[in-house]
Structure I
């Protein structure tokens, strides 16, 4: 008798019973991608349109997340513009822009797959 005879098989993974509808995934994708081009205006509009509809909880959540991240990016860019007086802002502004692009694309891909994405560093101002 080996030591593995008494070990039971792990339970099966839970079935994904509530998939996110395709239209909600598309709106969440748009909320994240619009942040690249419109900063906080695009996610703000998507959130304001969908915030009162309880059937669109995924869109509401992801639009708020995108809005919070774009507000954080806006604050970071304002700090960079102030720091341009000491030249370091000119070096940090492109870095902030690249981070915005990369994280928005990652979030858009995750949202399109139906996964709720949380940005690694975002001020949670809109709740």
Structure II
């Protein structure tokens, strides 16, 4: 997995979905739904950048590649589980999707821990 490339494409998608939410969905979503959607975009974008950071740490510390790979996988799978479930929850109002969100959150936490351990000097 090329973390910088995946992070770049996820960042592209975060900007596109953010613009879609701000323009096409603004009149269709309640304030609460809009807040959920904006949270999804925020975490999506932050973790896209985190993947870019994983690629940088991998390049700077090749010996940390296994931890970086774990961090990258956690971020890459965390985005669709966390942000994806929130996007769908905001748009459809299907409440059970909120049960998936914490799984993505746990992957984000694991990813940050792996990245911190990989970058330690």
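To which of I, II does the computed value 2.6 (distance in nm of label points 7 Å out along Cα→Cβ at positions 78 and 110) belong?
I
For structures I, II, calculate mean count of other Cβ atoms within 10 Å over residues 22-29 and state which one comes out highest.
I
Upon calculation of Cα extents along the principal axes in Å from the atomic coordinates, which of the structures I, II produces 74, 41, 21?
Answer by label: I.
As an exercise: helix-only ellipticity at 222 nm (-39500 (n - 2.57) for each DSSP H run of 4 or more, over all residues; to 500), calculated from one structure in I, II, equals -21500. Which structure is it?
Source structure: I.
No lab work stands behind these numbers, since they all come straight from the coordinates. These numbers were taken from a predicted model, which means no experiment stands behind them. Cβ atoms are built from the backbone, for glycine too; each structure is taken alone.
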